[in-house]
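Input: structures, listed below.
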Structure 1
Amino acid sequence: MNISKILKEEFARVISVLITLLVPLILISYAYKLVYINDIPYGICNNDDSALSRNIVSQIENHPGLNVIYYTDSQEDLQKAIQEKKITAGIIIPKDFGNDVSLRKSPSVLFLIDDTNMMIGGNALSYAGTVIGTLNAGVQMKMMQGYNMYATNITSTMGTFSYVERLLYDPTGSYIRNIMYTLIPLVLQMTFITKFIIPLLNEKKKELTSVNIKSRETVYIILDIILRIIIMSIGCVAASFIVLLIGRKMFFLPLRGDIFIYAGIMCTFLFSLIGISFFISAIVDNTALFLQGYLMFNSAFVLLSGVTYPLYMMPKKLVAFVKMFLPLVHVAIPLKFLNLKGAGWDAAIPGIYGSLRFGIIWLIIGIISFTIKIMIMKKKKNIDEKEENDTKIQSEINEKEPVFTLE
């Protein structure tokens, strides 16, 4: 066992992991660098043309989040424009809207929104709703002034109670900060499993099949596996941390919390990957076929990790299944809480415990399955060698037997 050769080979793999993690970080962070969604294509259908409705139109036109590019006097045309993707959303101001407001009939405007993209649709609704809400408060104050109410009475009437909004940890609601803390372990999981440990175990599985199980070569092969896994695991943890540091420097990605908590989360996560990889190697011989299957289910790992949809909203049996078969679920939320909130051990312990339990269970199952697979392969190899020797012996016997011919 050449330790310097192992170090050289695994160092090259660690560098490839670093590059693999860095590329999506830069691409996605650059694509999502704008914090707010602005210039949403918007349409207006003003059937009133009163001073109030014109004020609404003016305020919407001046809102930085909305880009008014379509005007019509028909609700059907506005709806058709949304269906044809000319605009994303629009507002319909009904006829006699201003007059009905002055008569205190509580008229309503109608928002039409294409919600096929919930991010854009939600922001369009929020922007337009803010405009209407602000104007509504102003109209109410003017109406009260028309009834000769004092300014102090108006303020106390409209401000009976109010609320103050304070968004913690990520006030901007940045998409990159919700994505990146899941993307890093996801890409790391894919690279570690498909490019390192499964090919390694499949290769060593063949080597163990060709040697005596009680020989010194078997010990060297096992030590080789352990050493490579340790080096690669340490390198992957370091590479992932370096990538997050680069993300912080280039794209202001929050990086909070204790570095030892981060190391604990990532080390136990990699331990869970090691455990299940032994089982996968025991049942899969074709690495290319496994890679195709892995890529097919890769999106499901994110959707079931608890980041895009909370685990407590999922069926309990599905959550139990996810925690038993998907290691990403134990790291995605703790890693996000650590970096966004600066959470301590109390928030990280459940994820670390989940990864440890996952890894121990699957390591036991995996090593047993891996050992059985090697025994089956050795038995099959012995049978094949015996058949080959028998065939060879029979061929030699046939060559030595005299051949009689009739003249």
Structure 2
Amino acid sequence: MEIPVASPEVVAWVGLDWADQRHEVRLQAVGSGASESFTVEQKPEALHGWIAELRARFPQGKVALALEQSRGAVIYALMNYDFLLLYPIPPKSLARYREAFASSGAKSDARDADLLLELVRAHRDRLRVWQPDDALTRQLRLLVEHRRRTVADRTRLTNRLTALLKTYFPQALDWAGDLHNPVACQFLRAWPTLEAVEGASRSELRRFFHEHRRLSAEGLQQLFQEIDHAQPLTRDPALVEASALMAQTLAAQLEAVIAALERFDQALGGLFGQHPDRELFDSLPGAGAALGPRLGAAFGTDRHRYQSAEELQQFSGVAPVTESSGKTHWVHWRMACPKFLRQTFHEFASCSLKKSLWARAYYEQRRRGGASHHAAVRALAYKWIRILYRCWKTRTPYDESVYLQALKRRRSPVWLAVGTLSIQEAHA
């Protein structure tokens, strides 16, 4: 058997077929005439553990790894390992390659892993390697993902604190104010019970609210009256004392998370200000200071990464999956995808409803057709990706008036929906 050769940098080839439960892997070391077969469980720990073993086995050089391009979640998980050369294979290309070896076109995970290994081993020179983003984009992507997780932490802590206060000190939800404001956290740390507020002097409370510019003189007077007439929800000292300590703990954690979000926003503002496509993403209706950087990180700066809008729609998981068996066809959303990336496009589409006339009209059109809210937003995100891809590819900021004129020229059903919506809003 002829032993394959490779460029000096590659020490092994891998074909990875990603499935729902476990994943087929085929590996062939350079200089070996045989491939090895094994599986990896569908768990992040298992995937990263396997990568660590791979690096330990091949401490020098690169490992060329082929996988289906639609497996965006896997690419996202592997892209941070610099010793891996990732070769995303378009699903249609893999299907054609499969048909060349089996006239029936029969598909199996094991067979696809073999085909992916063969593709990267024998035809690597014809494949397009996944190029990592520049340092600015990589840092931007990490920052926006960390920020989103921190927002989730804020929501979690806010919900816990709200639920806790309702059990023993519901008045605090009005007196402390918005729990997303650090002033509310400071209020609860100082006075975690109704008894503590009642025991505070008027001058102490007045000084606190004056320093934080929280209430006017009239607002303070109303607060003092509410305190004078307040009745405790419970007088059980065991419940009140334990809950007060927990409330102070949650308030301290929440205050720290709020401060962290401010630091993330400052860092993102400075970093996104250096992004070469900032003007483009700032032009998008509804993107704002939070979603603009997220969209910039989603696209990156490598204009060759996505060959079409369809590639990005599939990679992000926004494009639905159509399956068939016999005479039965069904459509469902894509499970194996980068969830944060899909969430970014979904949230942007949702925010665009308030800023884009055609987006609102299209959403209403889908809703009248029977789609649920989230299904309509996903359909809108699908359309937005096509528009954003064109703007990104040509480095052209988005212009709502230009797009509306294009809809009008094509006599698009969306344009008719825009006209209907405009009439409805004019008579509202």
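Key figures
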item	result
Relative contact order in percent (Cα under 8 Å, 6 or more apart) - highest-scoring structure of 1, 2	1
Winner on mean count of other Cβ atoms within 10 Å over residues 50-57 once structures 1, 2 are ranked, highest first	1
Structure responsible for 0.3, with distance in nm of label points 7 Å out along Cα→Cβ at positions 42 and 66 calculated and labels 1, 2 on offer	1
For helix-only ellipticity at 222 nm (-39500 (n - 2.57) for each DSSP H run of 4 or more, over all residues; to 500) computed as -23000, the structure of 1, 2 it came from	1
Distance in nm of label points 7 Å out along Cα→Cβ at positions 122 and 290 - highest-scoring structure of 1, 2	2
Top of 1, 2 by Rg/Rh (Cα atoms, Kirkwood Rh), largest first	1
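Each value in this text was obtained by applying a stated rule to the coordinates, not by laboratory testing. Being a predicted model, the structure only gives us computed values, none of them experimental. Cβ atoms are built from the backbone, for glycine too; each structure is taken alone.
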